[in-house]
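Down below are the structures I want you to see.
Nothing in this text is a laboratory measurement; each read-out follows from the coordinates by a stated rule. A quick note: this is a predicted structure, and the numbers were derived from the prediction, not measured. Cβ atoms are built from the backbone, for glycine too; each structure is taken alone.
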Structure P
Amino acid sequence: MFEIKKSWVLILVLVLFTIAMIGCDQDTAAPTDEPVDEMEYEGDVLVGIMLPVTGAYSENGIDMQNAVLLAVEEINAAGGVLGHRIITTVGDDECDPAKATAAASKLVSEEVVAVVGGYCSGATLPTLNIYGDAGVPMVVAAANATSLVEENPGWTFMINSTGDMQAENAIVWFEMQGVETIGLIDDGSAFATDLKMLTKSQWEAKGKEVLTDDTVTVGEQDFSALVTSIIQASPDGIYWTAYHAEGALIVRQLREAGYEGVIIVADGTSAPAFIELAGEYAEGVFCTAPPFADLNPAAADFVENYRAKFNTNPGAYSGLTYDATYLLVDAMERAGSFDGSAIRDALAATDGFQGISGEVMFTDRNTLGRSNFVILVVQDGSWVFAE
């Protein structure tokens, strides 16, 4: 009797084990915890992002791309645009004109309805006709050389103020600091050369003198000859009109050599990396800067959401790029269409769109109808508003 009971117990154990194994197999095949998009859309609408997401300027490009993705996530969560979900595709221009041409052609071939981006003016410039010929409107968030205005076939809209406004901003600040003579330095790029020439013409129109006018090579690190010539000429102020990598080294080497004049850097040098590279020599340097989101109370929610999503602070152009994305969607909704011509016309008619970086309305040349530049200064290792 005992043996029979033992046999049944063994059989029962085997049956229970088999059931348990079957249950485990069923759990393994069950759906995962991946997020499911429960929103119902009529379809998808493809928007291009053209930025330098690799290469020397990738820090800025990725920051701007993050701002687009955050805006798109919010817009889709609220129902999308015209009942459609926004999806994005990236054209990496690396701030190189040839690569930008290839990036623009890629986006056009993918049949994007519009494009957001544009960091380097020199890379953005050759794409204008590509987008124009294809009937694809573009909202440019950072690039601001006046050459973009001159060559614009009518499909590009700039929400960062143009170089002439930045030059005026720099000159006003130089005058407020009691500067009478200046030295100008660029890196040969379209944006930097344009800004330098605009500053020079406006400064000389006031009857004041430019004592030095120099161009350096991108990637250069030893500026001793340049520093020596500036020290000898002894201008009251220096305006560096290009980007942060070389700008930080020039500032460092000028200060190490004993230059004590006013130094202003352009918006391309407003990245936090400038302060990291220049170190203690960044203290007291001014910047003609775009409207920084993290210094703007109106952008507090954006800054909080950006930090939560990307675990870092937003950069100099993230606020403008976020605005560019929402502006584009606003134009689509006003147009009631994804047709390129209709979106372009709606963008041109923009008057009073309120972004976190300020109000947007366009001139008849598709440029921002106001100056958005602010003066910042490095204080205790951070950019703050200059007083």
Structure Q
Amino acid sequence: MGAKLYPNRLFISSIFINLLPLSKETINFYMQELLQELYKLDLSSQNYSPRTLTLESKHSYEIVGITQSGKTKVIKKHLLEHKKSSYLYIDCSDLRLNIADLNEALNDFCTKHHINIVALDNYNPEILLPKVECIIIASEYKHHFSSLTSVRLFALTYEEFLAHEERYDSSAIRNFALLGGMPRVHSIASDERASYMQKSLRLALDDVGLAILSLCAKLHTQKVSAFMIYERLKATHKISKDRLYKSYEDLLLRGYIYAQEKLNSPSATKRLFLADPFFKQALSVEKNFGRLFENIIFLELIKRGYVSYYDDGIDFYIPSRGEVVLSAPFADESALFKKIAQIEAFLALHQVAKVSIITMSSEADLKHPISQIALVPFDEWALGEL
């Protein structure tokens, strides 16, 4: 005799809500039941590692970040610092949610249960913000709520990454360049990491966006334009120029890729960088550690809030600091002297006070009449005061 199946009544109710002309009172009852189920759930912040971004109590936030950057963990860690009865966590991508019904029921539910913190993860802009003391929303897009403090959550910085390493030794820098800063990736078996990231990107991006990002994984740190990407992809994808340009701008807006301008030449072709070096590993088989190393230097700069520009022979010029940063993982002093000689005119013209040459492990001070020049190991540079 076969076993009887008893489907979850919330699942059954969600089907009937969409099929039957239920009364407003009945629909509100089902939504109240779903909210009650979410309210009772025990949240988990397992495998959470400290982030430099911390949320303060009695403040409302809008957390912006790409997929797998760690938004959900940051929210749950913050909520778990409060009394369980005081907060409600809602994943807005939950298939059981009906937005119109949620908007109808949420305020009453919060009032009834004296909830003063509501977190809306994977936020949908059609959802009305409830009238509670503190609200936290998380999304890949910035929604510009004047009542919320907007913060961007990047992938792990090198300092945060070290918390995921079992030990800190000379292999840490190489692992960071190869594995990147997506927190979840580090807890997955090595043979499953690429497929996990691919699946995550397929869920986050449409076909065109994923095709662009896959090509960017081969071209990162190089001078790339949307037109060049279109010319490369039109041979293998049926796509209009307008749609590709729109998708390219969307990737920039959401922070999956970054475009670095040439100094004083905003119309010049920009250099392209990936939001995380592991995109390279997951989307391309081409190997070039030097370019990966340059990409992570760029990411460390933007995570610290620095705007940099490139120029002939210049990897990163930071006007606010009067500093040039060069990438040279495996430094050769004779080659570096030659490189410095080639950019002396730039150093003099812009009165560059400091040139930092970032290496894997080499450390030295080079004498120069114009600028202070130092070879700095990446770990010392990334962990210091940039």
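Structure data summary
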item	result
Which of P, Q yields -12000 [helix-only ellipticity at 222 nm (-39500 (n - 2.57) for each DSSP H run of 4 or more, over all residues; to 500), calculated]	Q
Comparison of P, Q by mean projected area of the Cα convex hull in nm² - largest value held by	P
Origin of the derived value 16.2 (mean count of other Cβ atoms within 10 Å over residues 97-104; candidates P, Q)	Q
Answer label among P, Q for the case where relative contact order in percent (Cα under 8 Å, 6 or more apart), calculated from the coordinates, equals 16	P
Which of P, Q leads on distance in nm of label points 7 Å out along Cα→Cβ at positions 233 and 377, largest value	Q
Which of P, Q leads on FRET efficiency 1/(1 + (r/R0)^6) of positions 73 and 369 (r between Cβ atoms, R0 = 30 Å, to 0.05), largest value	P
